[in-house]
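What follows is a group of structures, each given as C-alpha cells.
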Structure P
Amino acid sequence: MIRTTVVGSWPIPAEHKPELTAYYRGDVGDEAARGVLQAAARAAMDEQMACGLDQIMGGEVFAPDFVHHVPPRLAGLEVVKKRDHRAGIEGLGQYRIVGDLSAPNGTGHALAFRRERAIEPCLGKAAVPSVLTMTLPFMVDPRLPEQMENLAEIVAWEARDMAEAGAREIQLDAPLEAVALVMQARAVSEILPWLIHPFKGIEGVTRTVHFCLGDMGRRPATQEQHLRNLVPLIEALEGAVDRVHLECSYAGQWEEIALLGKIPGAIELIAGIADVKAPPQSEETLGERIRALLQVLPAERLIVSSSCGCGRMPRDDAKLLMRNLVRAARAG
C-alpha cells in the first residue's frame with residue numbers, strides 16, 4: 001500500500017470565517033485568537049483523518065495566503081502597500097527593508113504547530129516557507145542580500161522550535177526556488193545553501209522540501225512546467241534532506257516522469273499527483289498515475305499527495321480529492 005499525505009493548507013471552515021477574518025486583519029492577536037484557531041484546525045484535521053490519510057497536517061488556518069501574513073510579524077520592514085487577504089494575488093502586500101530583519105514573536109508557523117499539537121497529539125508534520133520563498137513580499141528590495149543571513153536564521157528558529165515541540169517531519173515550502181529553476185532565473189548554487197541552512201543542527205526529524213510552481217487563486221506562477229531543471233537541485237540535496245515533494249500534476253511534468261528515477265536512493269519522493277487547481281480527479285485517474293510512478297520508483301520510496309495545499313479548493317472538492325487519492329493508494 002502506498003502512503004498518503006498532504007502539503008499543508010486546508011479549506012477554512014465556513015463556521016469560523018467571521019472570527020478568523022478579524023485575526024487575519026490584525027484586529028485580534030495570537031493569544032486572543034487561540035480558541036478559534038484551534039477550533040478551525042480541529043475541523044481541518046478531523047476532515048483529513050476522515051479521508052483516511054496516513055499523515056495529516058494542521059491545515060494552516062492561521063495563514064490564509066501562504067507566506068504573505070509573515071511581513072507584519074517581522075521587525076525591519078516598512079509597508080509600501082498594505083496586504084488585503086480578501087483580494088487574492090491582487091491584494092498581496094509590498095514592503096521595503098528599513099533595518100535588520102528579525103521576528104520577535106516568530107513567523108507564526110511554529111506557534112501554530114504547538115497550538116495544533118496541543119489538541120491532536122498524533123500531529124507530527126509541520127511546515128514553514130523556505131528562506132528564499134519568505135522573501136516574496138520584498139524580493140526586489142536592494143537591501144535583501146545583506147539581510148539573507150538574518151532571514152535564514154528566522155526560518156531556522158521556526159524549524160528548531162517545531163522540532164522541540166515534537167515535530168517528526170519538518171517541511172520547507174519552496175515554490176520560489178522551483179519556479180526560478182524551471183524558468184532558469186537562478187542557478188542551483190544560488191539556491192542550495194538557503195535550503196540546507198534551516199535544517200542545520202536539527203536531529204531526529206525527517207527533513208522535507210516541497211517544490212511546486214506556486215498557487216495563488218489556483219493559478220501557477222509560470223506556464224513553464226517540467227522537471228528537468230529541478231533534478232540537479234534534488235541530486236545536490238542528497239544527505240541534506242530525506243524527502244522531496246514534487247508537484248506532479250502538469251502535462252509537461254508527466255512527459256519527463258522518467259527523470260524521477262535519477263532522484264538519489266536515500267531520498268523518498270512525495271509525488272503531488274492530486275491536482276488542487278482542477279476539478280477532483282477520479283480514483284481511477286489517480287490510480288493510473290500511481291502505477292506509472294511505480295515503473296520509475298519502488299513503492300517503499302513513494303508517497304502520494306496533493307500537488308499543493310488544498311486551502312484554495314472548495315471544501316467538498318478537497319475532501320473528495322483526498323478520499324479518491326487514499327482509495328487509489330490503497331489499491332496500489
Structure Q
Amino acid sequence: MQINLRALFTGPPSSEKELFRNIKRCISIFEPERLQGLQPAPEEDIQALEQLIMGRYGCCIPASYKRYLREMGQEDGGILSKRMDFQSADIARGAKDCLAWDGLWRYFEKKFPGHPPFWMFYYGPLAEMGYGLLLDEASSDELVQIDGGCFGYCHDTFSKMLFYFAYSELIAWVLKHGKPLKYKAGTFSSGLSCIHAMAFLAYCPPEWTVTGHAPLAEFLQKLEADHGAEPCWFSGDKEFCLFDMNDQPLDIGHFFARYAAFHVSSGLTFYIRYHAGYRPLIRVVLLSEDLPLTKQITDAILRCAQLEENSLVFTRLDWELVPNWLSFGSW
C-alpha cells in the first residue's frame with residue numbers, strides 16, 4: 001500500500017465516505033492497529049437522536065456527524081472522544097440526552113436571542129469550547145461556538161476538525177517514538193527517507209494578536225509563497241478568530257484555530273495553532289524528510305516570533321519505525 005500524502009492533505013474529500021476512508025488512512029500510516037478497535041454507535045441510539053433533532057429543528061443529523069456515529073460513535077480510538085471533558089461509551093446516546101435536556105435549550109434561547117438553529121452535538125463536547133452544528137435544510141456540517149456569553153461562527157466544519165484530530169494523532173506518534181536530537185546546524189545534514197519532527201512554542205508579536213488576525217494571515221500567505229507550500233484542506237483558512245452573525249471578527253481568545261500546510265515538492269507538512277492568553281502563543285510542528293527546508297521555515301517563523309525557552313523538541317524516527325512504502329514526496 002502507498003499513500004499519496006499530498007492528495008490526502010491538500011485535496012478535500014468528495015463525500016463523507018471518502019472523509020472517513022482518509023481519516024483511517026491517516027491513522028494507519030503508523031498505527032494501523034488502532035483501527036481494529038473502532039466501533040459504531042448502536043443504530044437505535046442514532047435513530048433516537050435523529051428523531052429528537054427532527055422534532056426540534058425539522059431536519060436530519062448533519063451527514064458528516066451521522067457518518068462519524070456509524071463509523072466510530074461507540075469507540076473512535078481517541079480521535080475525538082479523548083478531547084471531550086467527560087467520557088461516554090456511546091456518543092450518540094450522550095448527544096441525545098443533551099438534546100432532551102429542556103433546561104439547557106431554554107437557557108440558550110434566553111442567552112442568545114435571534115441566533116440561527118444549532119445543535120450542541122455533545123454537552124461540553126470539547127474541554128476548551130462549546131461547539132455546535134449549524135442546522136438547516138441542507139444538513140450542513142458547519143460549526144458554531146458558544147464562548148461564555150457569546151455566540152459566534154468559527155468558519156469551520158466538523159469534517160475539517162475531525163480530520164485535523166487524526167492528523168494530530170499522526171504527529172503525536174512521531175514525536176513520541178522519535179529519538180531526541182539537538183537542534184543545531186549539524187543536525188540538518190541527513191539524506192532523504194528519514195522522517196524528522198520538530199515542535200516548539202513561540203510568543204506572537206503584538207501585530208499578530210489584533211482582532212481579526214490579518215497580519216498573522218498575511219505572514220502565513222508569505223510563508224506559503226516563499227517556500228512553495230499550499231494549505232491543507234483541513235486548515236482553518238487562516239481565520240484565527242470567531243465571527244458574529246454579521247461576519248465581523250470578535251475579540252475572543254478561547255477558540256479552536258489552526259493553520260496547516262503541505263510542501264508540494266518535498267512533502268514537508270507543518271501546522272501552526274494559535275493560543276490566546278496573557279502572552280499569546282503559537283504552537284508549531286513540522287514533519288519532514290527535508291531538513292534544510294525545515295530549518296528555513298523554522299527560521300522564518302522565529303524571525304518574527306520569540307521562541308519559548310525549553311519548548312523545542314526535535315526527533316528522528318529510526319529506520320525500522322518508518323514504513324518502507326511511505327514517502328513524503330509528491331507523485
Structure R
Amino acid sequence: MKKLVLSIVLLAGCLYTAQAGSSALNRVMPVLQKNNRTDAENQKVLQLFRTSKNPEIVFAAGASLVKTPPAKVQQPALFSILMRSSDALRQTFAAVIITAMGEVYEELTPVLQEALSGKDPVLRAYAAAAYAIIKPQDTSHTQDIVRLYIFDPAFASRAMNVLNGTEKSPFKALKKESASADEQVRAAAATWLGTLHSSDSAKQLLKMAKKETSPTVQAAIATGLAAQRENTLSEVAAGLGKKYTTPYANTCALALGFMTGNAVEILRQNLTGKNTQAHINASRAAAYMANVLSNPDAFAYSSDRAFDIHLLKSLIAPLKTLANSGTPDEQTYAQNALRQIEKLME
C-alpha cells in the first residue's frame with residue numbers, strides 16, 4: 001500500500017529533515033517504493049544507502065532494504081559499513097538490514113543498543129525489532145516494536161513472533177501498548193489489533209474508541225473496527241446514537257464509512273429514525289463513506305466499488321429530507337454528505 005510510500009516519507013522526515021535534499025529524495029523514490037525489485041534495482045538502492053551524503057536518502061534507502069533485503073552476497077558490504085563508517089545512522093540500518101536478511105549475529109547488539117538510547121523514535125523502532133530477534137529474552141523494547149508496525153508490518157511481526165516465543169498472538173502486548181501515552185504507538189497498536197480478527201481484539205478496539213481523542217488514533221481504530229465488522233458492526237452501529245460531539249460517536253461514524261456498502265442499510269435506518277444524534281452521525285458516516293470510495297485506495301475497503309457507490313447513492317433521498325427539514329445541525333451534516341456523494345459521482 002501506500003504503506004511503503006507513507007513509511008518512507010515519514011521515516012525521512014522523522015529526524016533528518018534536510019530541506020535541500022527533498023528533490024533528491026523524490027528522484028529516487030520510484031525505486032525505493034518498489035516491492036519487487038530486480039537484483040540490479042536492489043543493488044542501486046544498496047549503493048544509495050552506502051554512498052549518499054543525504055541523510056534523508058540514507059534513512060529511506062535503509063528502510064526500503066529492510067522491507068526488501070538485498071541478496072546474501074551483499075552481506076560483506078553491509079558488515080564493511082558497520083566496521084568502517086562513522087555515520088551512526090548508516091551503521092544502525094546496516095545492522096538492521098543484516099538481521100532482516102535472516103541471520104542472527106550477536107556482534108550486532110552493541111550498535112543496536114546504541115540506537116535504542118537515541119532520540120529518533122522510528123530509528124529506535126527498527127533497532128528494537130532487530131535487537132528482539134537477536135536477544136528475545138529482553139522484552140523491554142516492545143513499545144518500539146509496536147511503533148514499527150506503522151512503517152514495516154512484516155519486520156515488526158517477525159520481531160514480535162520471536163519475542164513472544166510460545167505466545168500464539170501479539171494481543172497481550174498490543175493491549176498494553178494501546179494505552180500508551182505515545183499517540184503513534186496507540187495508532188500502531190490499533191492498526192495491528194485490526195488484523196487479528198478475534199473477539200478479544202475487537203473488544204479492545206471498542207474500548208479504545210470510547211476514550212480516544214486523537215484524530216490520528218481514531219482513524220486507526222476506525223479502520224481496525226471496519227476490518228473486523230463481523231465482531232464490531234452491532235456495537236459500532238449503536239454508537240451512532242451517542243451525542244455527535246463526542247469522539248466516540250465520530251470514531252463509530254468513521255468506522256462505518258470504512259465498512260462501505262456493508263454499512264449502508266444501517267445508515268439508512270439511522271437516517272430515517274427518530275434520534276437526532278443518529279441522524280447527524282449517520283450523515284457524517286455517509287460523508288466519510290463517499291470519501292473512502294473516492295480514494296484511489298478504495299479497493300482496500302471495498303470488494304466492489306461500483307456496487308458500493310450504487311448503494312451509497314440510495315441514501316440521497318433520506319439525506320435530502322434532513323437537509324431540507326432537519327434541525328440546523330442535521331441540515332449541516334446532511335448537506336455535507338450530499339456534497340461528498342455528488343463529488344464522488346462527478
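All of the numbers you see were taken from the coordinates with simple rules; none came from a lab. Predicted model only: the values in this text are computed from it and were never measured. Cβ atoms are built from the backbone, for glycine too; each structure is taken alone.
If semi-axes √(5λ) of the Cα gyration tensor in Å is computed to be 35, 25, 16, which of P, Q, R is the source? Going label by label, the one that fits is Q. Work out the source of 13.9 here, i.e. which of P, Q, R gives that when mean count of other Cβ atoms within 10 Å over residues 103-110 is computed. Structure of origin is R.
Comparing distance in nm of label points 7 Å out along Cα→Cβ at positions 183 and 311 across P, Q, R, which is largest?
When distance in nm of label points 7 Å out along Cα→Cβ at positions 183 and 311 is calculated for P, Q, R, structure R comes out on top.
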